[in-house]
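Once you scroll down, you'll see the structures, which are given as structure tokens.
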Structure P
Amino acid sequence: MFDLLWLVPALPILGFLTLVLAGSRLSRGIQSVVGVGSVGVAAAISLVIAVYFITNPPADYHFNRTLWHWITIGNFAPTFGLYLDALSICMILVVTIVGFLIHLYSIGYMADDEGFGRFFAYMNLFVASMLILALADNLLMLYLGWEGVGLCSFLLIGFWYKEPSNVRAATKAFVMTRVGDTAMAIGLFVLFNTLGTLQIQELAVRATQHWAVGSTLPTLAAVLLLGGALGKSAQLPLQTWLPDAMAGPTPVSALIHAATMVTAGVYLIARMNALFSLAPAVQFAIAIIGLTTLILSGFSALVQTDIKRVLAYSTISQIGYMFLALGVGAWSAAIFHFVTHAFFKALLFLGAGSIILAAGHQQDMFKLGGIRKQLPVTFWTFLIGASSLAALPLVTDGFYSKDLILWDVWSSTTGGPWIWAGGVFGAFLTSLYTFRMVFISCFGSPRTPLERKPRISIRIPLITLAILSIVVGFIELPSNFGNIHLFSNFLNTALPAFSGNGSNFNDELVLEIVASIVCIAGAPICYLLYLRKSDYFEKFSEFPFVSGLRNFWRSGWGFDLVYNKLLIEPFIWITTLNKADFVDSFYRLVALLVQLVHRVLSLTQTGKLRQYACGIAIGAILVVGLLTWL
């Protein structure tokens, strides 16, 4: 059964090649069958392989297959190989299942778009790149998939390239993630130069054998890999590209935020856990970066008016929770939140897309309203996704994954009450901006007439994801509520088990109650502020300080302004001064000297035989004299 693993990335690649080479000659029906079917069959194969892996686990709970030798340069001989374990199974299941549902949704969403076939070609390549990244058995192949998702994000964010703003957003995403990718590439050089291999499992063994905990080399390599993870996962300070990435079609936003790209950084850190464990200072920095990011992005989400930008900042915040878990060594908790987040965030984006499409591409929440009665299927599924994002207690996926992270943070040796309190405050912000989004967009009277109802290809993914956003959380329940640890027990075959200060039933119960109250509190507060519309709140929001703070948060805490002043504008100024390109000046000087020498030598070409003979004689005398003197 494991011999079919190569088909998982190969099928989306085949779909991409078919749509690129023959797409213009195919009908839209065939294009959708190729685009959706290739990912759907890959999802089915992934599911079968996962079931077989669980029921008939291979030796040491991993399967490795080398397809071919890729490059051989001296001692550097990376392979094109696939590595399957519990972590990569989680990744390929999420990527293919969520990717398939987003592809299916796209049939209805992109039905009237002139770039229908091109869209599915890019989406297939996006999924294939992420699968290569997740299944790679060495860091060079992982880097191939890493750059592939970066390329596809550029193509898809700027899909509607006739709008200059879309191209700018795509370029911004491409350039900002390249900053992190450059750091990661240098990290690969460091690892190979010092350990002599890029095979992931061999790297873990050699790093543990040759490097002491906290020494310089593992710290340097971990910092460089962390740079790549920060760029792809949109964490501080490389987070500003993600809100602008909303310029792409909504299915693209769902795929980037839920199943691909932004989760690549989380996967990289989890996969390289042995290296980060040797650099505890870097690992603690991951927790602090995640905590800071989730709080700052939570404030920004709280003041957005564009429904997709709310969800964009929400993604940055939720990835922050995953980084927080990774930073305290709660590897399985981070991946569990990755899984649950993929389902409810894909649901939210697709639900938002259904609303936007029905409202004539209106994305301003304050110009929507009335969705609850006009689009009941969209509303109820969107509400389920929002409830899971806000971690509604006991009945949603988000509650169980976020609660696990908060408990592990509390009980970890590097976490503690203060970091836990920051995580709880972030959960309160999440509840606020989530229910604010729901009440403004879905309740009240309609402010924009709806142009159409969602098609069946849109409703099916919404309903499926809504079900998954409820039931998946029950595979990992806390000790005082079922004590089921199916997910963590499975994932611990690939990742180190969490080692905290031990479980205390009463402490865990108290923390769960506190977190539950905080997560629920956003609903009544937002109801009073946005449905009852208190005059006091309206007057308070009009104060200059409050208005200025709201604009500051809405702009993403001014990061773009700082980058423009410190980096972009100086660079443009330098390029303006150097518009003639001083490097070319050197080559122009060389050309000028060649021309000068040519003109001097051409003066000797007179056509007079006597002068040539005289020249030969003088030359011969000089050569003989030189030889005699030497």
Structure Q
Amino acid sequence: MTEQELVWRIAGGSGDGIDSTSQNFAKALMRSGLSVFTHRHYPSRIRGGHTYVEVRAKSEPVKSRGDGYNFLLALGDSFARNPQEEAYYGEEEIKPLTENLDDLREGGIIVYDEGLIEDEDVEDLQERADEEGWHVYPLDLRGMAREHGREVMRNTAGVGATCALLDIELDPFIDLMSEGMGGEILEQNIDILRKARDQVAEMEQDHDLQIPEGSHDEDQVLVSGSTGIAYGALDEGCRFIAGYPMTPWTDVFTIMSQNLPEVGGISEQVEDEIAAAALALGASHAGAKAMSGSSGGGFALMSEPLGLAEMTETPVVLVEAMRAGPSTGMPTKPEQADLEHVLYTSQGDSHRVVFAPGNAAEAYDQARKAFQIAYDYQIPAIVLYDQKLSGELRNVDESHFDREPNPSLGATLTEEDIPDAPHHASGKFQRFLHDPENGVSPRTIPGQKGGRFLATGNEHTPEGHISEDPHNRVMQVNRRERKLGAIREDLDGRERTNQTYHGPEDADYGIVTFGSQQGTVEEAVDRLNEAGHSVKSLGVSDLMPYPEGDVEAFLESVDECLVVEMNSSAQFRGLTQKELGRFGEKLSSLLKYNGNPFEPGEIVEGFETSINGGELPGEETTYLPAAGD
């Protein structure tokens, strides 16, 4: 934890403009030269319910949410279901203030809307402020917004107050407002922004929190994991998507649906997830690059179409956005407990590729790679992420996305190739050959002259006819399995690996994670090394086929290794021990599954527990020692 940063938390009710306001705040800080990272927390309600977003800003790159925060803008919940104290869910109107105090750092700032939150509703606020050295500024943001515009603009008033307290220029915010609105609405928002700034600037201020200063070497863009996946798919030539809304997958579906018409593509919202995946398979069979996806229970419905894609060897990309389960669970909270489900769902000995990007830039890279592998090897590829990565925003160099599009359909024959391709004595094209070296038998596209073939979910002969012949069955299964070996060699041979190393190469101890916890682990590694430990980390993104060589070399180089993941059953540790069982005694686990992602400090504490023994200081994380300890 460092004070050379701003961690600004804006809290209110769903519908109070918390998300849009925080995005503009983050973008304005990014444009002023700072690196930013956002963390979003929201309930599974359309309106009302305590929600907040943190914006962390530093002069150097930011990879994770911080440990707590140092500035609270509490708007109150203007959509509270029941503002009464005796209500079942408590006094919701004031929760954006009362439920955030435990995470506020010593010496932090509180600005709250006294137009909605009354002093007597928070009985011990001043007492706690005195103990923690907090600086409290009650402001009638609601009254200010009503006087100069509309009540919904009280979030703009809150931003103006923030700018006054931290000495931030208003110009970047005015520029952003001008880009997104116009006319009387724009004029009212600018008026409220300035009046709030001026009013607070005249108040006595005794805090010492300052906004960092920074600059960027090149142009930056503010992106989320969902943005990365969607634009990676578009740049890799995806022109069809089918889906059904389900949090948090809906973000990818929405971005794709908004942009596909501009590139001649098609988006279909259908009646359920079975239809969505089946429709994507049909589009791919017909010659389009296609994708679908869902979250949790929705992806479970895709198991049958997923198995069909594997048996018919129809390339398709699916995305699975994990959330806390089982069943509906906590639909707006992050968890990494769908790993085993995604790896093994479907029937029989299934074959698919699974990538788990660790940040927004990797989400773009691996979405593109998923399409390349899917269409080159005629296999379903899955991009696995979670609610954390889906919604968090961070700045990335704009040049990272400056690459050529790729419309290739992979291992597909042209009409000129078809006459020379293998055919049965009857003249039928042999779509599913027994013996290609890498397991891939080139396909044709319906409508090509001489390219017609049979596609069935049953086991089949090279021509596609249903067959239960034992010899044919063994040959077809072995061929499909050869694809995974060929894909592993392909991925290992590429210039950019999907595994991310961090820390000193000769470190004594290791931390391994997968997916969205990668950046948080890396910050923890930096802190541990600064404190005198010898630690490095490995973020694993290839989950199937498993990167045995990369992980084996890492584990061999360390004395002990902590596996960090957001679930209660240590699923990634289990996968690693399944693939590399001889390292089981080196692996211990740090688990979190309360609906919130790790903070760097929690990983620091977990590592020190794994090395020094003892128990974790809190109840929010779980430590599981290595086998034999």
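What follows draws every value from the coordinates through simple rules; no lab data is involved. What you see is a predicted model; the values in this text were computed from it and never measured. Cβ atoms are built from the backbone, for glycine too; each structure is taken alone.
Quick notes on this structure:
- Parent structure of the calculated result 58, 36, 31, given that Cα extents along the principal axes in Å, for residues 59-218 alone is the read-out and P, Q the choices: P
- Computed 16.9 for mean count of other Cβ atoms within 10 Å over residues 115-122 - originating structure among P, Q: Q
- Structure from which -10500 was derived, helix-only ellipticity at 222 nm (-39500 (n - 2.57) for each DSSP H run of 4 or more, over all residues; to 500), options P, Q: Q
- Which of P, Q leads on mean count of other Cβ atoms within 10 Å over residues 507-514, largest value: Q
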